[in-house]
Structure 1
Amino acid sequence: MRRGAKAAVIGSVCTVLVGGAGYGAYNILSALNGDGGGLVGNSAPAVKTGPPSSSEVQDTTRKFFAAWAKGQGTEAASYTNNAADAGPLLNAFGQEARITKVHITPAKPIGTTVPFTVKATVSYDGKSKPLDYKSELTVVRGETTHRPLVDWQPSVVHPQLQRGDTLVTGESASPPIEAVDRNGTVLTKEKYPSLGPILDELRSKYGDKAGGTPGIELSIRHEADAAADTPLLTLAKGKAGRLPTTLSATAQAAAETAVKKYTESSVVAVKPSTGEVLAIANHRDDGFNAAFLGKLAPGSTMKILSAATLIDNGITSMNGPAPCPPYAISESQTFHNLKNMKPDLNATLSDSFSRSCNTAFVKYADAVEVDSLTREAEDRFGLGRDNWQTGIPSFDGSVPASGGPDTAANLIGQGQVQMNPLNMASVTATAMTGTFRQPIVVPLSLDNRERARARGLSANTVQQLRAMMNRTATSGTAAGVMSGLGPDYGAKTGSAEVDGQAKSNSWFTGYRNDIAAAAMTQDGGHGIDAAGPIVAAVLRTGG
């Protein structure tokens with residue numbers, strides 16, 4: 001399907017009579033002409049309120065399904081509460097998507113919700129395939145018309161459709177690919193489910209460079225031009241081109257298994273010596289690649305970068321002072337440590353780092369310049385410049401120069417700092433090698449991408465960061481999770497408080513030999529509760 005193909009987009013703006021607007025206009029006109037339009041004397045007909053009755057649900061769905069099955073998209077849309085959005089997609093179903101012989105079978109309603117099955121045929125250029133799937137709709141009462149109407153959602157037409165999507169059938173926008181890992185193992189979405197959206201992105205970007213030829217497909221085309229089509233049904237297979245990736249099937253399998261244990265979890269593993277991404281996994285219902293595109297406060301994992309800032313600016317050192325009082329005040333805001341943490345006014349930076357003492361870092365907020373953390377992130381760790389070229393869409397982290405209490409909050413991974421597991425895996429890789437190597441998923445040579453660069457860290461700073469991370473893994477907050485992974489290993493725990501959440505987001509990053517990994521679990525609690533076990537499972541593979 002070439003991008004020039006005509007496509008109806010959900011949410012397109014057009015001027016129509018929506019829902020029962022035409023019905024209301026008819027009654028007004030009848031009254032003006034003296035016809036009465038259902039009026040008896042001076043009394044208006046009773047207006048129905050409340051949820052639709054079972055008979056109304058049955059009648060509305062019957063009419064909606066009948067019009068949809070006949071290819072009468074505009075007519076079907078008139079039975080919804082948003083005909084302007086519903087019409088284009090319902091029309092595209094029989095036109096651009098080439099779906100015919102439609103049979104819709106409703107199941108027993110559950111209140112006002114009606115599950116149903118769609119069986120149809122997709123045909124294009126002499127090729128045909130059966131289409132079979134399940135969806136559901138809900139009947140509501142119109143706010144102004146008081147008619148029973150289908151509550152319009154794109155998922156009514158197909159459960160994978162979202163706002164802005166449409167359906168098209170034709171020659172695929174990109175040839176299929178056979179993505180292989182670093183050792184030639186084929187990577188499929190069936191075996192590695194969370195790679196599904198990522199493989200679609202790789203196909204969209206590199207399908208025409210991998211030597212394949214397009215097939216014929218029914219696909220979801222997304223509103224954003226840059227977004228990859230999502231294939232739903234293949235009518236005729238194209239020739240797959242072979243696409244090399246940096247991924248490791250072994251690490252990917254471990255990552256997939258690990259994130260399944262915790263909802264809303266993501267993990268990334270990289271090879272510090274090269275920057276090659278070894279694994280990307282997400283356990284999310286929305287299919288969002290939070291591992292690469294997430295934008296969340298990283299909590300105390302940020303203290304790796306903050307410690308580097310203190311060392312590089314000559315403020316303190318691993319064995320220098322970093323007292324850990326019970327609380328600290330910065331710009332009139334009070335900061336606390338985790339519950340039950342004992343204060344230690346004689347603590348060194350290594351002591352406070354391994355225990356993850358917030359107040360020790362907050363106390364240094366006045367000693368650092370407002371942009372010190374920002375400059376460290378950009379100049380030495382390669383973050384926040386929006387210039388990473390990983391091969392798929394990614395967010396490069398953000399460490400803004402925030403004044404006021406956010407200067408202190410940023411030092412402990414709260415405030416205005418935003419990261420994702422990709423960023424934190426890269427931070428760990430830089431901390432353990434001293435060299436920033438921008439992560440990549442496919443070889444740079446495929447499209448002559450220019451790798452982002454940064455100054456990196458001195459050998460002295462690296463030695464101190466590695467020692468502190470190793471202490472954290474052996475006797476600090478990460479010791480239980482990292483047990484048995486030594487001797488060349490290190491870690492940092494983190495938890496980030498989020499307004500409106502009962503529990504904090506769980507963060508964890510660590511390294512072992514030549515593999516660094518970071519994970520995040522939303523609403524997962526402390527770093528060792530969820531993200532820690534995920535990272536440890538990936539590190540055990542050795543890449």
Structure 2
Amino acid sequence: MRDLTWQLPWRGLGLSSNLDAAESPHPYRLLAEAPGLFDFVEYSAPLSLEETRAQASLFPELWTRRGEVPVLFHPVHLNLYGPELEPAAALHALDAHARAVDSAWVGNDVGWWHAAGQPFPGYLYVTPPFSEAGVRDCAAHALHVQSYLSVPLALENPAVFARRGELHVLDFMARLHARTGLPLLLDLGHLLSYQLAAGLPLDAGLADFPLDRVIELHVAGGVVTRRGARGLYVDDHTQPVREELLALVEALVPRCPALRAVTFEGDGHPLEVALLTLRRLRRVVPAGPRPPLPLSVSTPPVPALAAESAPWALFSVGYGAAPEPGEDVEGARAETDFRLAVVAEQLDRDWPLSRLLLAGTRERLRDFTASPEFRALFESPERAPGHAFAAWSRRVLREHPDEGLAAVVSFETFLPNAWRMSAPGPGPGPGQVGLAEGVRLGGFPVDLTEAVFAARALRRHLAGRAWASEALEVSGLDSLAQVAGRPAPGPWRFVLRRKGRGLEVLTCAPSLLAGLEALARAPGAEAEVPPRVLAEGLALGLLRRG
């Protein structure tokens with residue numbers, strides 16, 4: 001046994017952040033609006049401090065203000081389940097990161113987050129089975145991680161779609177705590193996800209749960225949907241916090257004597273909405289210091305992982321394979337639907353036409369996620385989902401040649417190069433007009449104007465009908481296939497605009513395009529730009545004044 005002792009400081013009420021300065025709520029702007037409304041920032045970031053510095057635009061402010069506003073590190077890419085233990089180099093980096101920012105502990109969902117360094121789409125980890133075998137393997141992961149950490153590892157109950165295993169999630173977490181000695185982080189939305197899946201009241205199992213070992217509570221937004229009599233909770237932090245979860249926070253805070261922090265995971269909430277939620281939580285977690293809490297843990301040696309490939313079997317079911325007989329079929333289908341939706345959303349950033357044409361239905365999207373190309377994505381950290389989709393698309397077109405589809409796939413394969421090849425011109429000076437930042441022009445041998453229009457029009461049409469009929473009638477994709485099969489002769493000129501992490505293709509009238517091309521070569525005096533070009537270009541955000 002390894003005896004560990006810490007003095008856990010009181011952290012109070014916190015707000016989580018993904019450290020993107022462009023996203024809401026910006027924690028430090030919120031504190032400027034309401035000083036003292038919360039006490040610390042809990043942030044998600046890569047294990048490595050160097051990667052975090054390079055990727056997280058809000059990290060410099062967090063770093064300089066960490067003495068004034070303490071932080072807790074809630075990492076991503078930290079496996080607490082899965083077929084392989086985290087490599088030593090990654091865990092050394094994690095410990096160095098936690099110590100550098102003075103994170104009193106590190107909390108993480110008990111799940112399988114990545115394979116070969118490649119995160120599962122949308123950071124949708126694979127939840128372990130709630131069984132003795134699951135407890136054994138998760139304990140091996142947790143003890144392995146803790147053996148490299150100089151701060152405590154807090155174990156967080158994972159989100160659930162499908163019930164797998166004979167244990168209730170609270171029994172599973174209690175046994176995991178007993179096996180490892182490590183403290184607990186209770187996520188109330190994740191708890192609701194299990195209770196709905198099992199058809200149980202929200203507080204079922206809490207009476208026998210070791211609340212005295214809970215050092216942190218999480219509360220976040222989410223959506224409850226129903227399939228017949230079955231309730232499903234989707235852990236979507238951008239949504240409002242449900243009333244029953246806020247009530248449960250109020251009930252649990254007095255029952256958790258070791259509690260050191262309550263965190264509102266408010267990612268995506270506008271500042272004014274986050275203020276309302278934090279004010280309510282502040283009534284439950286009053287401001288003010290409290291003495292440190294001694295925490296002593298005796299951890300056993302790290303056991304070996306089981307040899308069976310249960311995690312990969314769960315991965316396959318999560319992405320569309322049939323579950324084993326007797327398993328939660330309805331929950332497994334709901335999980336697959338959600339995972340497929342996340343995959344589609346990611347692909348649509350770079351492949352909006354090709355994805356609709358080649359994987360526009362649930363069955364075709366599942367064909368992609370069941371393919372060797374998708375599986376290979378998680379065997380090499382250098383690859384990205386778009387690489388896997390491109391390889392799968394090429395194979396599909398080899399097996400089923402289609403000139404129209406081939407033209408669309410070639411176009412979307414070419415777009416990143418078109419962006420790089422069309423370097424931005426000089427910015428407009430005083431009294432001048434030029435292309436807006438993030439806007440460039442491109443060209444292609446065939447004209448896909450109609451296909452670009454058809455994809456947008458069809459998405460609007462099918463989404464509108466789905467709101468009324470409660471079903472997405474994907475049979476309507478047939479019209480898009482017809483349009484893709486009749487590209488006009490080129491050459492074709494189009495507008496490219498940076499949109500989030502992807503590129504947006506815009507088509508426009510020839511007169512506007514000619515004006516944009518002239519201004520791409522050199523900004524022009526505003527008085528000399530044709531009035532229609534100026535008005536349309538400014539209205540569409542394609543032009544800017546100096």
Looking just at Rg/Rh (Cα atoms, Kirkwood Rh), which of the labels 1, 2 belongs to the structure with the highest value? 1
Value 2.0, calculated as distance in nm of label points 7 Å out along Cα→Cβ at positions 287 and 447 from one of 1, 2, is from structure 1
Given 0.00 as the derived value for FRET efficiency 1/(1 + (r/R0)^6) of positions 167 and 319 (r between Cβ atoms, R0 = 30 Å, to 0.05), which of the supplied structures 1, 2 does it correspond to? 1
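Determine which structure produced the value -7500 for helix-only ellipticity at 222 nm (-39500 (n - 2.57) for each DSSP H run of 4 or more, over all residues; to 500), calculated from the coordinates; the candidates are 1, 2.
This figure was derived from 1.
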Thinking of 1, 2, which structure, once percent of Cα pairs over 17 Å apart, for residues 279-414 alone is computed, gives back 61? 1
Origin of the derived value 19.6 (mean count of other Cβ atoms within 10 Å over residues 191-198; candidates 1, 2): 1
Can you rank 1, 2 by distance in nm of label points 7 Å out along Cα→Cβ at positions 303 and 463 and just name the one with the largest value? 2
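FYI, it's all coordinate maths here, none of it is from the lab. Nothing here was measured: the structure is a model prediction, and the numbers come from that model. Cβ atoms are built from the backbone, for glycine too; each structure is taken alone.
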